Structure I
Amino acid sequence: MHVRQFLKAGVPGALLLACPIAYALAQTPPTQASLVTPSPTWAQAMPPGPDTRVKITEAYARHVARDAFFWAWPMVNLYNKRRGAEQSTELAYTGPVPAAPLNRLAMLTDYVDPDERLVACPNQDVAYGVGSLGLEQTPVVIQVPDVGDRFWVYQAVDLRTDGFVRLGKMYGTTPGFYLLVGPNWQGEVPKGIAAVFRSPSNTALVAPRIFLDDTAEDRKAIQPVLRQILMYPLAEYDGIMKSIDWSTIKRLPNAATGEQEVKWVPPESFVDTLPAVLADAPPLPGEEARYAQVLAVLAAARDNPRLKQAMIEGAKEADETLVAPLFEFRNYGQQLSHHWSTISNEAAFGTDYFTRTAVAKSNILVNAPNETKYYYQNLDAEGRRLNGANRYTVTFPKDQTPPVNGFWSLTLYNEHHFFSPNAINRYSLGTKNKDLKLAADGSLTLYIQADEPADPVQRANWLPAPKGGDFSLYVRAYWPKTAIIDGSWTPPAVQQVK
């Protein structure tokens, strides 16, 4: 009996995973499985889930909430971003960032401003766009203009922050109209739609990225492209490429100020938000028992204030002891030479709860590995924390800058993973900079320090650091070549200048 036959017979997928013998039989080819018939009562050996009639302790409720807060953190983060979009009624800039109603997006016309605090680790290599989706309301159409030779990629992630589209220069995507639909949509695809992408959850997020040189000429040249990057409900689709001059949309006061990222996952409201989140993101194979456990405790806490308070306390504990430390890049990832780290399953985390939450906490919304490779650094070559009181160099040997088909950059972030204001308004170096100076041997040295170098060559290659305090370095390699994908290329050491 094959797995499909078990499921067709009404055997829950969770029981297949819970019973090793049945699961093994289910995975065996039909011609072999037919030789062994499972016991007709094997399913009764495992109850379907917790008995909700049983009294549970506050300690257990705290434990379950603590665990759930960790693995559900990214989902609650995106869900609360969606709730923010539901409060928007028009396209606008709220301070330095674009904002759009649900199922629409808004675009920047330049690099993101240093005052941005909605998402940690922004980059100043692209013009960003962003929009939250509620696909149970309607499918949405997203426009792809003729971008020419410029690098571009559209990111779309589900509630788990896993990607579900393939739209970008690396895919050979042609200009046109593309449809994003929810998990249960069965409507008719209109004529003129080039492709349909289905999200596993109704809540999702879209973030286009369009490469932009650090020149006045390119800022002007990119505007016609940006005006045709739109997203709107399917009912508005007419097969005609629409356009918006983003520089003319309303500007509202900055709603996110301070030094740190907006707190998208408050432990105090986690228990109230979680049921809707789990309903929107059905369990992955193997997660059925995990969901049943959490939902049973949530049900018990609904009419029991003591249990609910225990869950809130568990969420607070997880926030402080489990999630907060993952803001530091050195606390997770694949460990590389010279104290760099990276990951290889970005935007495809599945049930890798640790990596998914670590990335969401430190720098949410990473692209798929074939779209962008990321390298993280908190330490110098000797393992000491990077700090603005010191001077550093990063030297790429001849022809050893990150091997990419798109572009690369080295960005500096302060201790809060945002830009540290500086006199020359420079926050990253890389492909976008046309005046970087090579040494006589063809190598490229970048100078990372708070004070401006006196030497003109060093100044051209200067990445300003904060005058005091810790900071991090971050390499992005867009559309990486094979040497990056297979791990044979890694970034050079960050050397402290004595």
Structure II
Amino acid sequence: MKPDHSEILERCRTAVNRRFFLGRAGLGLAAINGLMGSPGRLMGSEIPVKPGVDDVPHFQPKAKRIIYLFQSGGPSQLDLFDPKPELKKRFGQEVPKSIYPDERKTTMSNAQSQFATSPSVFKFNRCGKSGLELSELLPNVGQMADHLCVIRSMHTQAINHDPAITFMQTGAQIPGRPSMGAWLNYGLGSETENLPAFVAMSSRGSGKGGQPIYDRLWGSGFLPSIYQGVKFRNQGSPVLDIYDPAGVDPNVRRTMLNYLGKLNEMKFQSTGDAEIRTRIAQYELAGKMQASVPELLDFTQETRATMEMYGKDVGRQGSFAFNCLVARRLAERGVRFIQLFHQGWDQHVNLPTQIRRQCIDTDQPTAALMQDLKSRGMLEDTLIVWAGEFGRTVYSQGTLSPRNYGRDHHGNCYSVWLAGAGIRGGISYGATDDYSVNVVENKLEPHDLNATILQQMGIDHERLTFPFQGRDYRLTDVHGRVVHDILR
């Protein structure tokens, strides 16, 4: 059974009908006047506060919301989640071509004269009652081990950052598809009138640089733009123009917006573009956010113990710790999909030093977020996802020494973890070979991960579709299976 798209299609047809527009003349101005005069709903708008498809959710969800901690750059599974102690006996030995063929090496390292086996310099500890093995770099997350399901058998065909990230977020390597958050917004709608249903934030590690994060990663693709995510900036005003300019009288501001409403009417009349209606609805939300966002970011309401739990960087806008606390506050206020992008995991050289810095930046806030949600009774219905776009090679990129090495991109296997909202905790799922090069048990691809995430939100991934260019599209394309083995 497919979703009933008749209402959405009818909305698109009527939006471009001139007679319909003339019958609705004045909508834009009325909307702006209603917005400025009242915090209520958009006057006369057919765009509901809870957009969403009629028959979604398809079944009782385990999760009410998702906090997706995306680690951009490709975290090394060998140094964090996939222990291979036997590799120490093979230090410096050539990785057999039967294990790692030339065609899987990138142009950044395929000209090397040697592909030396590079064991991790970090110890792995058994954590929690479950004894789940995690790197010593993650002591705080280790304390939450009994809530984690570490998937060690992820696989992707993408070997470069942008297509790999795009694949994880949209289900396709080529840009243009809707992001996961946009699909959820489209299917389930919003639980809050005062904040977006989908918020994205970014942070950068204390090391050098990081791969760029593009706005399309939280975009709506071919879905109506009302479903796209809203980015909270990591410096300056979190949302552009959320505050009135200094010295601007509210009456002057209202007059300006009234004229802007007239301009929107004129544009709609000349083009029949349905996106004008989206723009008007966004003005309504923007007006409400002028009150809700400053309150959201006011950490003076938090206890000293909470602030200390997230770490020393929690008060610094743009840090991962700051974004984690904002994520918890967004979750409390009904935001359905919250995504944190953290840059800096692309460690081709000097990996031991760089990955240690990354973990110092992210380990404590990640664990604090989980502990905070648990203490408030929210971990049971909040799905936390920790993932990057691919893993790293077992061979050293560049010179190998006993305490230093780099690792190139590797898509054949990598690790992610899930927690909360019906996920079995304290387990690892899947396995790799002795070199952490290929999956040998329970291979999963991004479509499988995404299907499982949608399952926890009460969505059958095969039924949440949208018609575009002659066929029905979905987040999992024509693939994907729910991994029931990791679900409670």
**Message:** Using relative contact order in percent (Cα under 8 Å, 6 or more apart) for the comparison, can you identify which of I, II gives the largest number?
**Reply:** II
**Item:** Origin of the derived value -10000 (helix-only ellipticity at 222 nm (-39500 (n - 2.57) for each DSSP H run of 4 or more, over all residues; to 500); candidates I, II)
**Value:** II
**Asked** distance in nm of label points 7 Å out along Cα→Cβ at positions 75 and 419 computed as 1.0: which structure among I, II?
**Response** II
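Read-outs: derived from the displayed coordinates by stated rules, not from any lab. Note that the coordinates shown come from a computational prediction; the quantities given were computed from them, not determined experimentally. Cβ atoms are built from the backbone, for glycine too; each structure is taken alone.
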